[in-house]
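These are the structures, in structure tokens.
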Structure P
Amino acid sequence: MNDNRNAPQQYSTGGWRAHYVLIVCTLLYIINYMDRQVFSVILQPMKIDLGLSDAQCGLASTVLIFGMAFFSFPIAYLVDRWSRRKAIGLMAVLWSAATFATGLARNFTAVLIPRFFVGLGEAGFVPGGTALIAASYPREKRGWAMGIFNVAIPLGAAAGVIAGGILSARMGWRTPFLFFAIPGVLLGILAFFMKDYKTAALPDTAGGLKGFFTALADVLKLPTMRWYYVGLGIAVFMTSSVLVWLPSLMMRMMNINEATAGLITGGIGLMAILGAPLGGYLSDVWQRKNPRGRMYVPVVAYIAGGILLIIVILTRFTPLGIVLACVYGIAAAMAMPAIAAISQDVVPVAHKGLSMGLAIFAQYMLGGAWGPYIVGFVSDKLGGGAEGLGTAVMLCGLCGIVAGILFFVASRTYPEDLQKVRDEAILEE
């Protein structure tokens with residue numbers, strides 16, 4: 001008679017261990033965004049202190065984005081082959097150490113290198129964290145869990161700017177980096193105690209360059225994911241460009257100063273705190289009622305967001321326009337939990353981290369990294385000012401509509417691709 005006592009057991013979902021994973025990863029995501037966004041609020045005093053040019057300051061921000069984009073899916077592939085919890089812990093310690101090192105910088109190079117490693121840390125954290133959270137909850141609650149996880153983005157961004165600005169004003173621009181590094185290290189240590197699932201092996205994907213490209217092909221051969229990645233890149237073209245240019249557009253159209261524009265923009269951004277959990281909840285409810293339901297959330301969110309953005313600019317930020325801008329903030333955030341859940345739904349267990357790594361690559365390299373520059377370029381060609389910039393930002397609204405259409409195309413094959421992995425087992429580590 002066979003003795004199965006030592007055989008791996010089915011990975012159990014839910015319970016306090018799942019909540020522990022969600023809490024630790026969400027807090028780490030908040031810290032990650034604090035470490036990223038604090039850079040914008042200390043930029044001017046740092047520039048003066050170190051004698052940097054605007055171009056050097058801009059490059060220090062850009063290198064973080066490219067660190068995330070180029071290394072997201074190679075590191076995600078390695079995470080899938082090794083361990084989610086260990087990778088999350090190590091990445092947290094890495095980006096926290098890099099954040100601390102930024103506070104010690106005495107020249108441009110000493111700023112540039114640590115910012116690259118902050119981006120590198122996120123490149124490994126988000127794919128591992130997304131895969132682990134998705135595996136910790138049953139499929140029907142996956143959107144809800146991703147909604148909680150994605151609340152970290154607006155919370156972390158707001159906390160980084162607000163707390164960083166206060167600390168910088170009172171104790172110098174280096175202080176926020178030194179303070180923010182501490183919770184990242186502590187949470188990184190806690191991450192080593194998270195529950196993880198057993199690494200799944202597929203033929204020809206055990207390791208090496210051949211294995212990497214085989215795994216990449218396995219994900220990209222899914223028609224749902226091909227449309228998904230293109231749609232995500234175009235959607236982030238809209239959202240990233242709006243984040244960069246909205247304060248300037250308000251200042252030009254409303255004749256207000258940067259403090260007032262920043263306050264209004266911050267309020268719109270904080271609407272994502274409502275949008276993320278709402279989108280996660282709706283993605284779960286809709287999926288129970290319709291086999292394409294989860295895919296329909298980004299369809300509706302991005303098309304509605306694109307239309308709202310165009311209307312806001314046409315109203316030139318009247319009180320009604322500002323209210324609609326807040327609704328835009330909710331709509332833009334609603335899509336993200338569903339997008340994170342979809343990245344895990346239709347791919348094999350062996351490639352769940354890689355799938356999210358490809359999503360990070362797509363959202364930056366197909367849109368987020370270039371959108372703000374293209375909007376500025378179009379604005380200049382149209383004569384600049386309120387009208388030129390307004391027209392350029394309205395084009396971003398069209399990108400949102402196109403992204404929604406692409407997610408609708410992806411929804412046609414989603415049920416079929418979902419069935420391919422529905423019976424695939426996730427085992428205890």
Structure Q
Amino acid sequence: MSSATPAGLAAAPPAVPLALAAATLALLMGLQPVTTDMYLPAFPLLTRELGAGMAAAQLTMSALILAFGLAQLVWGPLADRFGRRPVLLLGLALYALASAGCVLAGSIEALVAWRTLQGAAMAAAVVCARAIVRDLYEPVQGAQVMSLALTGLGVIALASPLLGGATAHAFGWRGALALVALIGLGTLAWVAWRLPETLRRPNRQALRPAVLLPTWLAIARHPVFVAWALLVAATYGGLFTLLAGSSFVYIDVLGLSPAAYGGAMAVGCLAYIAGTVVCRRWIVRFGMAGAVARGGVFTLAGGALGVGLVLGGVSHWAAVLVPQCLYLFGHGLHQPCGQAGVVAPFPAQAGAASALAGFVLALVAFGVGRWLGVALDGTIAPLLAGLGFWALVTSTIAWTLVRRALR
């Protein structure tokens with residue numbers, strides 16, 4: 001990654017150069033697609049080998065996401081009180097431990113338990129990543145830096161299903177999960193080696209209930225936070241629909257091999273990366289609200305196309321892939337602005353604001369996972385109906401709540 005500052009970006013403080021900040025953010029945020037996408041090609045395989053039903057298999061994803069959301073409410077205040085670096089080191093160490101436990105799991109129940117701890121530990125990385133952006137940058141600059149980091153995340157997301165599919169083919173589903181553990185250890189080593197503390201003034205009152213509860217209430221009432229948090233949660237609802245349901249649809253329903261499925265997900269990641277690149281330009285030209293409003297057009301187009309193809313009786317891999325790509329292009333526009341926007345009004349409580357936004361997102365994803373466990377019926381219809389629903393919700397929020405909040 002070049003150390004040059006892209007046009008329109010203000011340089012980070014000297015202690016954290018832009019290239020280091022963006023690379024670190026990409027690694028930390030990238031743990032999310034690594035944790036979810038890497039094992040997707042092996043999902044049907046581990047389900048059969050462990051003798052799990054659809055609902056139990058979906059629980060390996062939804063339990064992770066629920067723990068991810070709940071744990072953010074703990075990690076966020078801890079990061080405000082003690083700093084980003086110690087929370088990251090502890091969280092990443094727990095993540096590596098839980099990932100190793102997943103590899104050794106002998107039953108679906110044990111795998112769910114280890115995935116739950118994995119999700120709780122992963123929360124530390126994502127909470128601190130959003131808080132670090134607020135530590136170093138003002139809101140608009142933070143959104144541009146976040147879009148740069150999320151381009152890196154897109155590359156990680158692009159590689160994850162491909163590596164997961166190849167590893168699962170060669171070494172089985174345990175091999176794919178072992179690769180996740182190694183990436184967790186690598187991220188821990190990077191943070192320990194390169195990342196300094198970015199919180200300039202720890203909040204010594206951050207963990208006091210008399211301070212924390214009013215802080216959360218004030219954050220939850222702030223119209224800017226509400227708009228961005230709902231946008232981030234809604235657009236992730238559609239993404240999680242794809243993550244949790246696409247392997248069964250592509251592989252079991254449409255007959256693609258795990259490697260071909262990894263390729264389909266990689267194409268979607270390219271669309272997402274393109275969205276993050278366009279986002280950096282549109283933030284400068286149209287502002288954050290203007291960028292996500294235009295992203296809503298692509299989001300809704302993807303959802304509407306998918307629903308239309310289902311109603312037309314089409315059942316083909318392209319009927320999933322094309323709507324997926326349109327939606328993910330819009331997702332690449334929504335996420336950088338939303339991730340920076342939720343913490344923008346709260347420079348002294350960035351950890352708490354990041355945690356609360358992540359909790360809302362995780363509740364949405366948990367609901368999607370539980371719904372898919374019941375709704376998947378051997379056709380492409382539930383997947384594309386879910387995508388259409390979240391496309392409508394996301395675009396509506398982008399065109400109404402976000403626009404009004406940023407006037």
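Read-outs: derived from the displayed coordinates by stated rules, not from any lab. None of these values were measured; they are calculated from a predicted model. Cβ atoms are built from the backbone, for glycine too; each structure is taken alone.
Which structure, out of P, Q, was distance in nm of label points 7 Å out along Cα→Cβ at positions 224 and 360 derived from, given a value of 2.3?
Of the options listed, only P reproduces it.
Determine which structure produced the value 0.91 for Cα Rg over 2.2 N^0.38 Å, calculated from the coordinates; the candidates are P, Q.
Q
Here distance in nm of label points 7 Å out along Cα→Cβ at positions 56 and 336 was calculated and came to 4.4; which of the structures P, Q was it taken from?
Q
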